[in-house]
Every structure is written in C-alpha cells, then in structure tokens.
Structure I
Amino acid sequence: MSYANFLLRQAYIEEAEKVLKEIISKKLMKVDEIKAKALFSIILWKTNRLDEAIEMLTLLHEESKNSLLYQNLGYFLILKGDYSKSLEYNLDAYEYNNTDIGIIDNLALNYYFIGNISKAIELYETIIPMNPRFASAYYNYAIALLSENRVSESLESLNKALNCKFSFISIIKKEEIEAKITGITDANYTKDNRKASR
C-alpha cells in the first residue's frame, strides 16, 4: 500500500493501479480495505473516472464509516457539482469527526460553492491555526477571503500554500497558486495606479 501511494504521488499511475488492484483482490481487514480503495479512488479521479470513484466509495460507506472515506467521497461529491447533495454528506462527515482538517476543508469549500462565504471563512479560521500540510486548505481559504475583498489576508494565505509540498495527487498545483497571486497583485497594481492618476 505504501509502495502504491509512492507510485501515485510520483505520477506512475498505471503501476500504482496494478499494485492496488492486486491488494484489493485479496481478503483484507476492513481498515485496510478502506485505505486501499480510498487510494484507488484517487487513481479513478485523476484518470477522469470520477463516477466510478464515487460509486466505489459510496458502496464502501454503506458498510462502514471512516474519516479517510468521508474526506475522499466528500470532495468527489463536491467535484460532481451537486452541492446540496455534497453538503448533506459533508455535514454528516463533520458530525462524525469535527476535528479532521480534510473533512472541515470539504465542508468549508461546500459552503463557499453554495454562496455562504461567511460560514466558509468561519470554518477555515478553525483549521488554518492547525497548520494544514496540504495547499488546498490555504488556497480555498484565500479564495473565500478574496470574495470579501480581504486582499492582503488572501495573499498571505496563498503564500502559505506555496510552502506546502506538492505531488501528482495534490488538489491544487503550485502553478495555479502562483498564477492566482500574480493575478491579484497585478489587479491591485492597476487599481493603485488608477487611484494615483486621479
């Protein structure tokens, strides 16, 4: 499983899929089955098989509950775009574990997509002090802050995102964060110049 995880992070998708299929075909303890299928669901997502990933994890969720399962399925349901359905699931996840950073990040992102920016920011402000190790938490927080014109705070969060480690399975790419920072700073530079010329 660790080897498959390593392969996937390095973007050796076919090799990772082969290893995980072999693992999943064996009789596993439930906790190992969840880990293996959660990892396999990432391969499905990254290879444009989102519906298969959702179906796999939904069937698994019917048998057992687990924070990792809630994290992956919660995010995939957001990606699917049915925000009321994903909100219902992510609220259930939050009730199951309201201290898990991935679960809170999903719920906050879900609130952002339904337009409840203040609730999204409130949730992000509970997890940012926990120093998440993944960039998407800082990036999503920055986007929510930007919606309320809190530009300097947004840039601060984006710069924190740049300090995270990135791999093939990262939700946000480093280049996306850099482009967002450039877009914000360029927009503010133009705005400042307009003010100065008046």
Structure II
Amino acid sequence: MQPTDILRNEHRVIEQVLCCLERIANHCDVEGILDKDAARGAIDFFRNFADRCHHGKEEAHLFPFLQHKDFRRLSQPVGRMLMEHDEGRDHIRAMVAALDEAEPDARGAVTRFAAHARAYIVLLREHIQKEDHCLFPVAEEILSELDKQVLNRSFHQVEHDDMGTGTHEKYLKLANDLADHLGVERSVVEHAVGQGCGCHTS
C-alpha cells in the first residue's frame, strides 16, 4: 500500500465524521439544542485522529519529503495545506469554547458552535479534495519506491509510538458509534487495518 493510499483511506473516515458533525449542526439550527455528548465525541475524533494522527503524518513526514523532492513545484501547495490545517484547529478551538458555554437555553453558544462546525466541514471537505486529486497524485509521481517504504514505516511509527497501539482502532470505533447514533451511513470497517495502519473502507 502506498503512503498516499493510507492517507486517502483515513480521509474516508474523516468524511464520515464530518457527516456526523453536520447532523449535530443541523440539530443546533432546528432545535436550538446541542447534543453535547456527540459533539464531544466528534471533537475528540477531529483533534486526535484527524489532526494529531492524520495531519501529524502529513506535517512530520509526507510534506517535508515532498518539499525536499521538488521544493519549487510543491512549496506553495504544501504551504496552503499547512495553513488550512491551522484554520481547522482554530475552528476546533472555537467549537470547544462554544461547547463549554452551551446549555439548553444558551442559544448564542449553540449558534456559534454550529457556525464553526459548518465552516470546519466546508474547509475539510475542500482540503481533502485538494489532497486526493491534486497533491497526492503528484506525490505518487515523484516519490521513489524507497521513499514510499520509508514513509510507510514513519506512518507506522506515528500510529504505534506517538499515538499508542490500539488508538487508531479506538477512533475507527468512535467514528462508527457516532454514525450509528446520528443516523449516518457507515463507510468504515473497524477491524480492517491496512499496512501502516491506514484503515480500509467498505
């Protein structure tokens, strides 16, 4: 499995939880009430699976590799991806702040949560499309087989040394628990884990 395949598979998990977050935001808009438990679960997922694990692989390993290979060609798109990672973190922090303030009668906090959730959803969906269809094909073109092997080992290290054994599976289960709770179709097979701990999707 190529390192970009691992990242693409993780994108499918992230997209599933983005759909869950969208359901949470819709409920905020229609009912004026925030499902706090689901919101906390989604934030936990995005902070740890999407950012710490997935973005961590990109920022610490894939992106430096690409810039080293072809700095002139890839410096600008990689810089844009990094900026969007930071924008996503800003929205997560804002959602956490709103969640801390939100009570059944705290309409302003619920509205702020929904607004930042929707902005985050748009940002990540567009970000994923750019990576899947623009950046990753270039990576597959310029990375040697040795480069890909090194990246796969690095991704494995992120999974097992940095995140801890079993953490990836924990967040695949969380993604499906959220989907079941919110009526979102599952796309994640929890027990199927590919080389480098990228998950498979059904």
Inset, instruction - For relative contact order in percent (Cα under 8 Å, 6 or more apart), the calculated result is 37, so let me know which of I, II that is. - result: II
Inset, instruction - For log10 I(q)/I(0) by the Debye sum over Cα atoms at q = 0.07, 0.15 Å⁻¹, the calculated result is -0.21, -0.90, so let me know which of I, II that is. - result: II
Inset, instruction - Compute distance in nm of label points 7 Å out along Cα→Cβ at positions 53 and 181 for each of I, II and report the one that scores greatest. - result: I
Legend entry - Of the structures I, II, the one that 18.2 was derived from, the read-out being mean count of other Cβ atoms within 10 Å over residues 37-44: II
Inset, instruction - Assuming 2.9 is mean projected area of the Cα convex hull in nm², for residues 61-108 alone as calculated from a single structure, say which of I, II it is. - result: I
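We did not get these values from a lab; they are worked out from the coordinates using the rules stated. Bear in mind that the values here come from a model prediction, so they are computed numbers and not experimental data. Cβ atoms are built from the backbone, for glycine too; each structure is taken alone.
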